[in-house]
Structure I
Amino acid sequence: MTHNLTVTVDDELWTEMQKYTEIRWSAVMKEATKEKIKALKILEKFVKKTKMSESEIENFAIKLGKKVTNRR
């Protein structure tokens, strides 16, 4: 079973997206969602086993998110 999701973007972003008509934006959104869920699952496992403070966990989550998505 599949489900539809509506995403609202502001005019500025929409204008930029329209410059790249060859891009399947729904596929980009789907992949970004998969990456985010992957990071969240890893974080959930980590949180269950850690003794870190909430702020330490938050900083770790930010670093993990960047690593999973290959951003700096």
Structure II
Amino acid sequence: MYSQGTKGLSRIKSRIRELIAWADREICAEPDEFAYRRGWTVTKTGFGSRRYRDPRFDQLKTPSRVAEEVS
């Protein structure tokens, strides 16, 4: 009897995790699709939150300093 109760609880927890994952995907589906179409990277940072990054930012370089003339 004890093991069946544990199995039941385990199944309930598993189902709740599945529902949370499904809800997270549904909430972020449109912004994720927008980002993927533009070639951005998408990092899941929590429930309903994502970090979107354009990889072209990695190609930017800082401008070199121009030597200042001292008079």
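Bear in mind that the values in this text are calculations on the coordinates, not laboratory data. All values reported here derive from a predicted model rather than from experimental measurement.
If P(r) over Cα pairs in 5 Å bins from 0, in percent is calculated from each of I, II, which structure is the one that comes out at 3, 12, 17, 17, 16, 14, 10, 7, 3, 0?
Values: I: 3, 12, 17, 17, 16, 14, 10, 7, 3, 0; II: 3, 13, 13, 12, 10, 8, 9, 8, 6, 6, 4, 3, 2, 2, 1, 1, 1, 0, 0.
Comparing all candidates, it corresponds to I.
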| At a computed -18500 (helix-only ellipticity at 222 nm (-39500 (n - 2.57) for each DSSP H run of 4 or more, over all residues; to 500)), which of I, II | II
